[in-house]
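Every read-out reported here was derived from the displayed coordinates using simple, explicitly stated rules and does not represent laboratory data. These numbers were taken from a predicted model, which means no experiment stands behind them. Cβ atoms are built from the backbone, for glycine too; each structure is taken alone.
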Structure I
Amino acid sequence: MMADPKALRLIRVVQELSMAKDVDRVAEIVRSAARELTGADGATFVLRDGQQCFYRDEDAISPLWKGQRFPLSACISGWAMLNRRAAVIPDIYVDSRIPHEVYRPTFVKSLVMVPIRTLEPIGAIGTYWAESYQASDEQIQLLQALADSTSVALENVQVYAELEQRVEERTAQLAEANRRLQDEVRERQLAEQAVRQLSLTDELTGLYNRRGFRLLAERELRAAQRRKGRCLLLYADLDDLKPVNDRFGHGAGDRLLRAAAEVLKTQFRTTDVIARLGGDEFVVLASDYSDSEEVLRRLEQALRGREGGAGQRLSMSMGISESSLNPDEGLDSLLGQADAAMYANKCARRALRAVS
């Protein structure tokens, strides 16, 4: 038994619609399939646009209404959508639903219009004949099956378009993030180059000096605020440097300072800004650390039992401040907060020593 050619054609159309990626391709498939399945002289692909019917595309023996819009309540495609059922009209000139003045310039004498999606229709498919013609039940069923497949195809197109838009937006976001990262890298490279050119490092410890710290720390703080990140600022004071200098000489004090610098360098990343401000004062600006208490704990552990020369135990009083997302918060504010925390820590340690 041979399969019905029209049924086979409908199957191929459904397959083609399932692969359509945009409305233009859907319209192209529908307009030709509607004529072929029904043997009509013309076909239109209509989309609902608010309260209007938009005749999106057509395939006919002579021009119909491609590109035109009509009120939903004043055209037969609108009637099919509003009533959610097919309109079968053997003679358009004896049917009150037809706006005759719109049809007179055309070849149309008979038509069938079916809604695309019976629940909340989003469009319609029309077929037209140049002579009075009564469409068969089979033709109407084929046309409605085409409309049902078109509904699924249009939903798929919408999903595909939304996914494509999300991909484009995400790609744009990644490109922007990459651009910002490259800007920050260039900014840091320029800053580091400026540091080298201006010799803004502490000769004794190899850390940045006060001027080098300000230059790099301010840039790093601005970069963190732009990416909505947070920074912590550690202020550390080397304990008992003056007694060591007085008793053992400045050479012993220098060894103590270098030992303290080494501890800081091992406990922080190379991308963090570590500096000796002068005398016994050290400072670190570090980004993307979530737990300041853990930072202090690790430093205390690294200092424990460490000697800096002349049998002196390495000890530092430390305080930490954390940046907010406020772009007006500057480096001086963080330095002041960390310095105050460090001083409170130093006083507490002295009090503990006095008691013990």
Structure II
Amino acid sequence: MNETHPRKLDHPAVWKGNELLARRDWTHQLTDQEREEVLAASRLPVPSTPKFTSPERFPLPHLGKRLHAIRHDLEHGSGATLIQGLPVEDMSEEEARRTFIGLTCWLGIPVSQSSAGDLVFSVRDQGLPKDDPKVRGPITNRRLSFHTDRCDVIGFLCLQQAMTGGENELVSSPALYNEIATLRPDLLEALMQTFVYKRHVVDGGNQAPYCEQPIFSFCQGHFAASFLRVLIDRADEDPDLPNLSETQREALDFLEDTAERPEMHVRFRQQTGDALFLNNWVNFHRRSAFTDWPEPEKRRHLLRIWLSVPNSRPLDPCFLPNFGNVGPGAVRGGMLPAT
């Protein structure tokens, strides 16, 4: 499964805490000219279904060049970018949704986020029970744990921010790899082996009851990390699926404890008009709990998109069941439609 791996990763995606905020590829403030380009493109008859959208149908003569550079940096740089100043305050929700679709088509191809084929997902509290396994974390106001999503690049566009809370937190997964390699190399070896993930209850198009994936992996010299503790724990609790070993459990706990250290992760808060893009293979992300405004129209609302990007890395074959393709630059990830 895993090829020989280095003791230490030396890559621009290795950063600790607030180091990210000083990186040249982190923040991109739109110019007035770029904002005008976005507004002009948003008024064109762009379909609301992303698979019918292309850069030619959402023209951004100047910003488009910057987006291509951002796509390169997401794979070869820090793996995290915050674009500020998108003029969503001048748009309806539907216009903002179409704008997000148009903007992201310059970065990659959207993939489905549900068995219903949803390509853009609304992240907002729907008031559903927080402990119901059928309820996805993004549609509650609870704190989420560090994790990755099933795509190459994830994007969040902030339409409204909460009254309090709702901060973003990021941690570099290759930095976690380096830290664990130094402090507990025995546990690093455990994290390079496969863990059983139970199928998510909302993943109705997937017929397999579980899959097996490593947390850290290498393919053709390329690092990749993938992690969703809740599905590992659900598999461990299922009497029909293999249980975690004590070493595996210790390794997962140490991974999360390392990510929790203040010097390892960065915390910030998206503002209205901010678009955050993350390379899932080199970043874990989460959101803090939040309290919403009493007025419905002011409540926290982000749009989320999952992207398959043309400059992606090759993946370990273990990811084939969940991603559909492990070749570099392949269209992959997302959820299959329910049959």
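Suppose you compute Rg and Dmax of the Cα atoms in Å for every structure in I, II: which one lands on 39.8, 119? Here the read-out was taken from I. When helix-only ellipticity at 222 nm (-39500 (n - 2.57) for each DSSP H run of 4 or more, over all residues; to 500) is computed for each of I, II, the one that comes out at -7500 is II.
Given a value of 1.00 for FRET efficiency 1/(1 + (r/R0)^6) of positions 20 and 284 (r between Cβ atoms, R0 = 41 Å, to 0.05), calculated from one of I, II, which structure does it belong to? If you can, show how the numbers build up before the last one.
Working: I: 0.10; II: 1.00.
Only one of I, II returns 1.00 for FRET efficiency 1/(1 + (r/R0)^6) of positions 20 and 284 (r between Cβ atoms, R0 = 41 Å, to 0.05), namely II.
Quick one: Rg and Dmax of the Cα atoms in Å, for residues 28-219 alone came out at 31.8, 104 when computed from one of I, II, so which one is it? Traced to structure I.
Taking mean count of other Cβ atoms within 10 Å over residues 180-187 from the coordinates of each of I, II, which one would give 12.4? Kindly include the intermediate steps, with their values, before the conclusion.
Numbers: I: 12.4; II: 15.0.
This figure was derived from I.
With respect to mean count of other Cβ atoms within 10 Å over residues 140-147, the largest value across structures I, II is given by I. Computing relative contact order in percent (Cα under 8 Å, 6 or more apart) across structures I, II gives 30 for structure II.
As an exercise: FRET efficiency 1/(1 + (r/R0)^6) of positions 36 and 116 (r between Cβ atoms, R0 = 41 Å, to 0.05), calculated from one structure in I, II, equals 0.70. Which structure is it? Working through the options, I get structure II.
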